[in-house]
Structure 1
Amino acid sequence: MIEEKKRREETMECPEDQIIYDHERGEYVCLLTGEVIEDRIIDERPEWRAFTPEERERRARTGGPLTSTVHDRGLSTAIDISSKDATGKRLEPRKRLEIRRLRRIQARSRIQSSIERNLAQAMNELDRLADQLYLPRNVREEAARIYRLAVEKGLVRGRSIESVIAAAIYTACRELRIPRTLDEIARYTKSNRKDIARCYRLLLKELDIKVQTSDPVNFVPRIAYVLGISPAAMKTAAEILHKAREIGITAGKDPAGLAAAAVYIAALLHGERRTQKEIAHVAGVTEVTVRNRYKELVKLLGIDVPQQ
């Protein structure tokens with residue numbers, strides 16, 4: 001009887017919540033039976049301790065994560081520009097000159113081929129455009145990935161880097177549903193809207209990228225935020241656009257123009273009057289577009305707006 005009970009306990013699996021890790025011996029031990037489940041575990045933790053994020057970053061000996069927004073993906077070595085050594089002592093003038101020379105040589109060695117020069121210039125342009133457009137990190141990474149695919153397929157040859165990188169940014173915005181228009185992107189580049197649109201269509205065709213139609217609702221928060229419109233009015237504008245989509249009057253129309261008209265109607269309904277000129281300027285469309293979309297939405301949805 002005792003032997004059978006012992007055999008049953010040996011064959012019983014230990015629950016996960018009863019398994020602990022012994023740091024001194026490098027073993028996983030079961031608290032119920034005392035059985036050593038796994039031994040000789042390699043401790044991958046750092047040998048130092050840190051109590052704040054700044055201290056942890058200062059003591060870590062690893063670089064940043066790999067990123068597509070740098071031409072060499074962040075794998076290069078960077079020589080510090082500090083004039084002090086590891087112990088904090090100031091370097092001699094001859095040593096500073098030598099480090100400065102090594103830094104120049106290292107900077108030149110990062111870019112050796114024409115493709116690397118192209119990527120370095122394109123990634124600098126990507127950072128500049130993304131800063132101007134206030135784009136999040138995921139959009140920058142996706143735009144860089146699209147541009148690298150275009151370089152691998154030879155789509156950049158014979159075209160300006162500014163046009164292709166702007167088209168890659170617009171493609172990434174469409175994929176991730178970030179409300180940015182072609183006109184808005186073209187405003188911060190040397191290329192005109194027609195060249196960017198041509199490169200955008202080329203990327204979609206050659207890279208087999210599928211993008212969805214822009215949702216006008218995505219443009220509402222940005223327009224309302226700039227105009228200082230209340231959250232209640234923003235919600236009303238989104239509801240107007242949802243109703244318009246249900247009856248099928250949004251197809252084939254500029255999403256920014258529809259969003260601007262919906263925000264204009266919502267502002268009137270909530271007593272937060274804004275002129276069509278103000279809303280058109282923020283949305284990046286013309287006053288005529290706002291006026292036409294406004295008349296269509298009011299008529300087809302049967303909205304009773306206050307007298308202006």
Structure 2
Amino acid sequence: MSYINILRTPNLIIVAMTIWSFAKFSYYPILIRSNLLPVLSNKELYLLIFITGCIAASGYLLNDIVDIKTDHINMKRSYISSRIEKIIALCLYAVLTLSPIPFAYSLASEINHPEYIWLYFLVTGLLFIYNIYLKGVALIGNLLISVLCASVVIVFLLGELETIITLKTINAKAYDHLLWISSFYIVFAFICNLIREIIKDIEDVNGDQKTGIKTLPIVLGLLHTKKVIISLQLITLIIMPYWISYGYQLSFFNIILLTVLLISPAIYLLYFIFKAEDVKEYSIASLYYKFWMFLGLVFIVTYELTNA
């Protein structure tokens with residue numbers, strides 16, 4: 001059993017980078033310019049990243065445990081290939097789910113919000129419900145997992161709530177920019193993950209159908225599901241320039257940055273999905289969307305650094 005693969009290490013790195021880059025390149029500079037101090041220290045920020053990583057890793061692991069039969073039917077590589085490995089995976093899932101609890105409570109207590117520990121149980125509980133029950137419910141499961149993926153920034157903002165309220169009072173312009181940049185992280189992550197989840201359902205359609213799971217491709221059919229993906233991508237492509245121009249001053253450099261990192265890949269993804277026919281092509285499209293999420297982070301960080 002490959003622990004690097006089964007825990008989806010590249011995905012965990014993206015999750016960590018999302019929280020870290022938002023804090024370091026967007027949120028903290030706004031506070032510095034407003035002469036405010038963050039609630040979360042560096043140690044607490046990295047502790048939050050660690051806890052979030054454990055939650056995400058446990059979700060990926062449970063997904064592989066639940067999908068052993070479906071992956072076999074789809075002839076996908078399964079990282080759990082024996083009964084012993086399944087027992088080890090279950091033990092590792094328990095460790096990843098239970099061991100962060102004291103750290104989560106400690107972090108919540110350090111920021112004077114011990115009640116935030118319930119967020120940990122809420123997220124881990126929703127991940128369990130998703131993998132056991134909602135994963136096979138058309139669109140509902142896709143929406144839930146996309147919301148959870150996008151919520152990493154929301155959890156960070158909850159920890160900083162007192163400082164954000166103060167920021168609104170003393171620097172309304174900086175507060176508005178924080179709301180805009182936060183919404184970009186959240187919405188962009190939500191859309192990318194939603195499309196990827198639907199694409200992964202297309203990849204798994206044969207196994208899901210044989211195991212009685214009712215995902216979107218099974219309910220609507222492959223052609224109509226493809227139209228849903230194209231529609232979501234087209235709407236994103238149309239809205240993105242207007243949305244970004246609302247929050248940023250689009251100089252010539254920024255327009256080039258936007259075109260190269262976000263618009264051009266979005267157009268290519270639209271074309272690639274339109275031409276995709278077989279499972280292998282949809283698997284490649286899923287990887288492309290993961291890379292597009294990374295480019296979104298690069299765009300935001302580059303803009304913030306060059307326009308500070």
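No lab work stands behind these numbers, since they all come straight from the coordinates. As the structure is a prediction and not an experimental result, all values here were calculated from the model. Cβ atoms are built from the backbone, for glycine too; each structure is taken alone.
Suppose Rg and Dmax of the Cα atoms in Å, for residues 168-263 alone works out to 14.7, 44; of 1, 2, which structure was it derived from?
Numbers: 1: 14.7, 44; 2: 18.3, 59.
Computing Rg and Dmax of the Cα atoms in Å, for residues 168-263 alone on every structure in 1, 2 gives 14.7, 44 only for 1.
If semi-axes √(5λ) of the Cα gyration tensor in Å comes out at 33, 27, 15 when worked out from the coordinates, which of 1, 2 was used?
2
Could you figure out which one of 1, 2 the value -25500 for helix-only ellipticity at 222 nm (-39500 (n - 2.57) for each DSSP H run of 4 or more, over all residues; to 500) was computed from?
The structure behind it is 2.
One of 1, 2 was used to compute distance in nm of label points 7 Å out along Cα→Cβ at positions 56 and 200, and the answer was 1.2. Which one was it? Walk me through the numbers before you get to the answer.
Details: 1: 4.1; 2: 1.2.
Clearly, the read-out refers to 2.
Just checking, which of 1, 2 has the largest value of distance in nm of label points 7 Å out along Cα→Cβ at positions 32 and 48?
When distance in nm of label points 7 Å out along Cα→Cβ at positions 32 and 48 is calculated for 1, 2, structure 1 comes out on top.
Thinking of 1, 2, which structure, once relative contact order in percent (Cα under 8 Å, 6 or more apart) is computed, gives back 9?
The read-out was computed on structure 1.
Can you spot which of 1, 2 the value 7.2 was calculated from, given it is distance in nm of label points 7 Å out along Cα→Cβ at positions 24 and 240?
Numbers: 1: 7.2; 2: 2.5.
The read-out was computed on structure 1.
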